[in-house]
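Structures incoming, each one as structure tokens.
A short reminder: the numbers here are calculations on the coordinates, not readings from a lab. Predicted model, so just to flag it, every value in this text is computed and none were measured. Cβ atoms are built from the backbone, for glycine too; each structure is taken alone.
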Structure I
Amino acid sequence: MPLFTKNQFIKTLLLPALGALSVLGFAPFYFYPVSIVSLVGLIYVWRSCETAKQAAYVGFMYGLGLFGVGFYWIYISLHTYGSMPAIMAGICTFLLAAFMSLFPAATGALSKRISVNQKHLFLIAVPIFWALADWVRSWIFTGFPWLTIGYSQLPQSPLAGYIPLIGVYGVSLITVLVASLMSSLFIKGLPASCKRGALTALLAIIITGGLLKLVEWTTPDNSPVSVSLLQGNIDQAIKWAPEIAEHTLNQYLVMAEQSTSKLIIMPETAMPVLSSNMPPEMITRMKQHAIKNKGDILVGMVERENGEYFNSVLSFGTAETAVYRKSHLVPFGEFIPFKMVFGWIYRDLLNMPLSDLSRGSIHQQPMRVAGEKVAVNICYEDVFGEEIIRQLPAATLLVNVSNDAWYGESYAAEQHMQFSQARALETGRMMLRATNTGATAIIDHKGYVIAHAPHFVQTTLDGTAQGYTGTTPYVGWGNWPFVLFSFITIILLWRRNAMVNK
């Protein structure tokens, strides 16, 4: 029996385009209905598959479009800034997209298998397996949950209202469930009563989400604080060149001294020297200026201690100097997994500085600076909501410092900012983002960007930030309710399918 009929094969040729269409739901486009429509099309094709093998192939082809277009910028970081040969960079980018495509492939195959005897269960199985696949991607091989479908609904969609309760993976489940219910409306032969039930559930989900967006989970704490987010716009190709280090140091020092804000924040590794090599007179000037402003300056730089290197943020000013060290490192970017096997990649193919850092502790406390308790996270640590809440509910304010210059003028920086928007909404806290080239932004506690600096210019984004206290349900329980619900549902579906098989 052939894997596909002629019509089915034609459909699968369109699936990469359908997957690519879903990218429009994410930043910088934010067309959140498009991602749902794309999923409706995928589920419709899945239902026409006769075997799990066919469903796996359909999911894989869809994934190639979604991930291939969604993070094409990996090629830029590897080739343009990592100096990897173009062919090798292209192959590595494709292989990463292909690996990620295994997750929607598994979603289709498992959903088909668990509903083989009761086809109506397929529409329930798909949302569960898709959301679990997104969750697994967040921790397998240290995690790469880019393009988790729940992010596509941030911040405008009514479904974003569920984020403070169940987090982004719970919203992934609800997003695919909405698409599944919508697809059922187009199924021929489905009883009218079933379609009415699907429509009723669909409306209930959307209305409830909209009402949840009106809930204030947290409350303002004290008066707003003035902030300045420094964007140095240092070319990544020369950022670590010794001959421009002094210029970079002076540039950021001058930018800081021009600010009158109580809290001044520099990007990730803004200072291209070890903290121990910082000129003492510069540290003195930063402290004095921060004290003059009755606040503090947060500075990104690299620390060295006992032969180990850390990607860190240090504070200088009225408060006692505090340090945050990045704990979730980027594999192949900040540390070398299986160094005996992959070390040659860095030795022979790449030219990436700081590619073998050490991890900071996962139990770090918020910094007490500028009258706030600031939970700092560095670079793509803001992708992991379950890690951000470790510093909550103590923290009143979130700060992300990043350097997305590695990805050139792609939409990677905007996608990254959308993660910060999710963390703000999950925790009910404002998020301040200071980056080298963008996206430097101030995000309110509802996940909306209220101020955004232009990309690839040297600038300072000034504004105010309000600290918040209180706890959202997600801060209290993290991803566990979603995970437990998903596994319990899978067990029930499997048992029901098995009973029919008897």
Structure II
Amino acid sequence: MVGTAPAAVELTFDEPVQPVPGGVRVLDASGEFVARGEASVSADGRTVTQPVDLGDGRGTSTVSYRVVSEDGHVVAGSWVFSVGERTAPAGVVEQEDRASRFVEFVGRSLASVGAFLALGVVVVAGLEAAVPLGTSLSRRRSVLVGGAVCLASGTLLVLVGAAGLYAGSLGGAPTAWWDVVRATSSGSVLLVRLVLAGALLAVALVGTVVRRLPAAVVVVAAAATVAPAFGGHAVSSSVPVLASAILAAHLLAGAVWLGALGVLALRWSEDRDLLGEYSTVAFVAAPVVVLSGLAGAWIQLGGLGPLGNSTYGRLLLLKLLLASVVLVLGWTNRRTLARVTTAALDLAASVRVEALLGLVVLAVSAVLVVTPPPSDEPVPVAVDATSGQLVVRAVVTPGVAGPNRVELRYLDTTGTPVAVDATDLRVSSVGVEPRRVEVRAVEPSVAVAEEVVLTPGPWRLEVTAVTRGEPTRFTLEVQLP
């Protein structure tokens, strides 16, 4: 609630952001758009300012925003503010473009498969110790070309999907892709990866180049594989250099383990004699994948305890479970290999199932990449209580131990604000007797208590509201971490 109409609205974020064109919209109480010109960004990228022209209008206005965060995610949201009086706000629905998100997911999955296959070809070729690397790579050139095609087309689809999310629709992607590249580190990484994919495809298509310059294949395939480590979640973490290094190791080890496995599954009849050598390499690479993945999760989540408390954490658990199944299958295959009586056909089927599960792991990873990690910012605690036709909504901010702001908002059962004459608030906890807290009215239906010191654990809020001389009492329970 403000007394006079502002000349601008400001959005402050906890990391640098880039607003999309027309991404900050402001509607007045009548539903008219009142934003004027484009939003500007502060030098540190954390504050976005949008000029508005509300005139002398009173009532509730709505602010809607879409910005690109530092890790490349398009973040959208809205809130309301009121000038002089509270009225019904104009509705703004910000919906993510599902077509763009689907294209991005398909692209990330395809690009991961391509990068892993390309580096997997290098690994399998290197297992033929008696054959020059260039010759060995040339024998597997069809898989190398296929990997390069998947990598290039997948990366292009990711860029198209990201541009569609940036523009608000897939149709706007052709004019927005360059903005995505310039706006975020992840966009720049996409462009670099696309160039690397093109270079790998150009080299793989010419057999003589593969034979004579095997080092070029190794370097470009490895660079394309680790490129995502230098954009996205890692660079926006609290320790970006360490997080990027860990993710790069995770991707390289994953390509050695799952990429080479995919090559063996595709070329089983030609390469099954290398399964013993591969098992030794995978025996080293697989633990590196798991340990580096856990280390990355620790950085993103601030520990492994919150794994089950967010979509991001649950996806990590699913990925870990699937990787564990692949590990068990791999260990079984390694033991099976030692028994010469086992039919080769059974072993081939097991290797292909292992490779198929590896594809599922990559698909889960593609979803994980576009899922924002949980924020470590405290979340206000909100609880409601009802007595007769009167409802009180208490919001405790920031909702952690220490000084808190307690806002009490009075409504009727339909959600309409109700004016009260006076409010009394008392707080108590286990072993703490009720104490009266000073409350001030900020508007007829809202009262606020500032600097209410609370400790971790359950707290009871005893609220008494006086309306037309009649008291109404409420009891609310809040839990602070």
Checklist outcome for this item: The highest value of relative contact order in percent (Cα under 8 Å, 6 or more apart) among the shown structures I, II is in I
Checklist outcome for this item: When I, II are compared on FRET efficiency 1/(1 + (r/R0)^6) of positions 189 and 245 (r between Cβ atoms, R0 = 35 Å, to 0.05), the highest value belongs to II
Next on the checklist: Once Cα Rg over 2.2 N^0.38 Å is calculated for all of I, II, which comes out largest?
Outcome noted: II
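Upon calculation of distance in nm of label points 7 Å out along Cα→Cβ at positions 69 and 429 from the atomic coordinates, which of the structures I, II produces 3.6? Kindly include the intermediate steps, with their values, before the conclusion.
On the way: I: 3.6; II: 3.0.
It must be structure I, since only it matches.
For structures I, II, which has the highest computed value of distance in nm of label points 7 Å out along Cα→Cβ at positions 165 and 197?
That would be structure I.
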Next on the checklist: For mean count of other Cβ atoms within 10 Å over residues 277-284, which structure out of I, II has the highest calculated value?
Outcome noted: II
